[in-house]
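Okay, got some structures for you below.
No value in this document is a laboratory result; all are computed from the given coordinates. What you see is a predicted model, and the numbers here were worked out from it, not measured in a lab.
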Structure P
Amino acid sequence: MQTTFTIATTGPGLTMFTADVARWLAASDAGDGLLTLLVRHTSCSLLIQENADPDVRVDLAEFFHRLVPPTTDPSMRYLTHTYEGPDDMPAHIKAALLPVSLQIPVADGRMRLGTWQGLYLFEHRSAPHHREVAAHFIHD
């Protein structure tokens, strides 16, 4: 079974969507199997990350901003893909460094995530976006 989740972002950073996926699995009477998620964009990523302390999300966003700053930063002047804005090519680089798909085991219709794990879309662009995440669940 398949579906698409639309995730509204507010700009750069991590947006949790664990509850959306959990509701879909529960409503679908999923049972046991494997869930695959794929973000359908080239300037954001998917992560399984800490879901308790919001400082983790802030620190991750800041780390990747420092690692790959906008093209207005002098250290990035070598980049040539700049016509979509100073955040675009850095967003593509971040998406190349981070996962754009995830696989999660499912048992009895519930994701086998750890206690402190959540599903996140990591927006790398400066402006808010509506991102699509394709989900495919395969029964055992």
Structure Q
Amino acid sequence: MAGGPGLGGIAARTLAALVLVFATYNPERVSYFHWAIAPLRSGEATSGPASLKFLLGIALLGGWAVFLNATRRSIGVGGALLVLAISGGLVWLLIDFGIVSAGSARGVSYVVLVCTALLLAVGMSWSHLSRKLSGQVDMDATD
């Protein structure tokens, strides 16, 4: 795998980021947040064993830690801000073209969640993409 992951690997990273983001929260109310967290905040009775909620919560937290750490290390804060600015421009464009209504929290939520997943996918794939585009290899400093 000297040439990097290719399009299949980037697509797999993007799919994994989408699953992570939408499993954590989504506007359809089928997410970890709506299943385990929201009922606690409102005082409602929750369904499912607390041990399963804990285990899935820790798994999601681990996924977020891996994606966020890789994103921080590969594109840094400046790169993340650039991707977020591009995402903001995309939201604005979709609203301007009437594809998403500014008054639709559900529609805007979907766009923001997809943009968040794309930010994480770029972070996970950036070293491979950068190597392909520039020919330079990223190295981590070791002590």
Structure R
Amino acid sequence: MKVETILRAKGRQVTTIQPWSTVQQAVSQLLGPPKIGALVVTGVPKGFTGMVTERDIIHGMKMHGAELLAKPVSTIMTHRVPTCVPTDSLADVMMSMTRSRYRHLPVLDQGELVGLVSIGDVVRARVDEMELETGVLRDLYMARH
């Protein structure tokens, strides 16, 4: 199964924020609705400049305290974020997420932001894939016996 399959099922909508937006605005977007775990930071004509996650905000609170809420997102955003492409396999994406310890990967197609996949999306798709394989094997077994 490929990343494209996940995007077809969940959609390609990505919640974004500008680097000059305040952390307070980011918190409001993360709390939703819908509740989400990460925002892609745009601010460039093509692609993205970084990401801000709940974890980034917690680290920022430790460093800046309540003053963080008035600071721009660029203060705490992660600049180097691993990405994937629609043709990547779920196994590759899972490995990338495990190695980098990122739970959200922006999906780029020829440099354009076309989606975002989370670890939940990947696990859900993998479980669906395993259930399908199990059903096929069970049907084959039943047909032969």
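For the reader, a short list of remarks on this structure follows.
- Of the structures P, Q, R, the one that -7500 was derived from, the read-out being helix-only ellipticity at 222 nm (-39500 (n - 2.57) for each DSSP H run of 4 or more, over all residues; to 500): P
- Structure (P, Q, R) behind the derived value 54 of relative contact order in percent (Cα under 8 Å, 6 or more apart): P
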